[in-house]
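Following are the structures in question.
Readers should treat all values here as calculations from the given coordinates under stated rules, not as data from a laboratory. Not measured: the values here are computed from a predicted model. Cβ atoms are built from the backbone, for glycine too; each structure is taken alone.
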Structure P
Amino acid sequence: MSRAWFKLDEIQKHYKIFKKNMIVVDLGAAPGSWSKYAKNKIGKNGVVIAYDIKKINPIKGIKYFKENILKNDFIDKITNYIGYNKVDIIMSDLSPNISGISSIDIPKSINLFKSVIKICKNILKFKGICIIKIFQGNNFKYYIKYISLIFKKIKIFKPVSSRIKSKEIYIIAFHFLKFLK
């Protein structure tokens, strides 16, 4: 099992996020460990829809799309697929290609964060949950404040399974409230 699987398992054990029959969207799903984990927790009647720019080998019970979430037409594509349904959880373990230079990597991480929030505003149901990876940097408090405007409760989580020197942390945002333009 991948390190990513263990991170999501820690989040689940801590916050009990996944429930049977949920609809879950996995952004940055390759190689598929988060999607598999979620599918196991939400059961056969739950739905996992996975997106990544990389190819993922087929996983039973998971609908996969090879898409770039940063493209302008991504929101249209995902809403066309899910129709009028809103999703219970959006989870993102997205990471930019890491250079090892914080001044390059953190802004790329923030750009992915903003894209995930934009997707939440379009497809996450009222009271939905978002799990999102972000790299901590100078403007971290600003992004926490921003996400606090659209979610009722925010938790910051650094899994034990994360590398000690890594700046990655997870924001678990509960109870989606409203859309902000």
Structure Q
Amino acid sequence: MEYRSIYNGTLRVKDVGKHVKVVGWVSKKRNLGSLVFIDLRDKTGIIQVIIASEEIEVPDIRNEYVIQVEGVVTKKDVANPLLATGEVEIKGEKVVVLSRAKTPPLIIAETTDALEEVRLKYRYLDLRRPNMQKHMRTRAAITKATREYLDNLDFLEIETPILTKSTPGGARDFLV
């Protein structure tokens, strides 16, 4: 059983007509009676899913639910220049709720007006924001490049218990 066939943010006009399976967090849902629009977000971006509620059953979906959608990529009548995937959408044929979620205490978007205290308390949600993911990817790339550079110079990376920082929330530090 295939979990996903493509990442949301990679869909383009060249994919029109393809049958795809995507997974992500519900960023926004708009119910217009016979049509339901869902903005589905994953680590690569957002894709709009359009579902004809007369044709298929749409489960109860709220923001930050994790869902899986199967459907066909179609070209939008009016493109959204603000999104990389703004020229296409998915005509949903099947929707499965993989995980339900309570309404989050902060908005998961590029910018947020949430207080730093709230962002730190709900760090696992704050890290879903595109801005935070960009920082993590940049840091990982720099760390990887540094390690590769030093490895090519035959340096040896050594991690000793004395030189590493303690992991809070993990097992208690060993007493010596």
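Work out which structure the value 20.4 belongs to, where mean count of other Cβ atoms within 10 Å over residues 40-47 was derived from one of P, Q.
On the way: P: 15.0; Q: 20.4.
Label of the source structure: Q.
Of the structures labelled P, Q, one was used to calculate FRET efficiency 1/(1 + (r/R0)^6) of positions 32 and 152 (r between Cβ atoms, R0 = 25 Å, to 0.05), giving 0.25. Name it.
The value was obtained from structure P.
Taking helix-only ellipticity at 222 nm (-39500 (n - 2.57) for each DSSP H run of 4 or more, over all residues; to 500) from the coordinates of each of P, Q, which one would give -5500?
Label of the originating structure: Q.
For the read-out P(r) over Cα pairs in 10 Å bins from 0, in percent, a value of 8, 28, 28, 19, 12, 5, 1 was computed from one structure; give its label from P, Q. Let's see the in-between values first.
On the way: P: 9, 40, 40, 10, 0; Q: 8, 28, 28, 19, 12, 5, 1.
Going through each structure in turn, the value belongs to Q.
With volume of the Cα convex hull per residue in Å³, for residues 48-87 alone as the yardstick, tell me which of P, Q scores highest.
Q
To which of P, Q does the computed value 2.4 (distance in nm of label points 7 Å out along Cα→Cβ at positions 8 and 136) belong?
Computed on structure P.
Assuming 1.00 is FRET efficiency 1/(1 + (r/R0)^6) of positions 56 and 120 (r between Cβ atoms, R0 = 41 Å, to 0.05) as calculated from a single structure, say which of P, Q it is.
Numbers: P: 1.00; Q: 0.50.
Attributed to the structure labelled P.
Given a value of 0.55 for FRET efficiency 1/(1 + (r/R0)^6) of positions 80 and 160 (r between Cβ atoms, R0 = 41 Å, to 0.05), calculated from one of P, Q, which structure does it belong to?
Of the structures listed, the value fits P.
On FRET efficiency 1/(1 + (r/R0)^6) of positions 104 and 144 (r between Cβ atoms, R0 = 25 Å, to 0.05), which of the structures labelled P, Q is highest?
P
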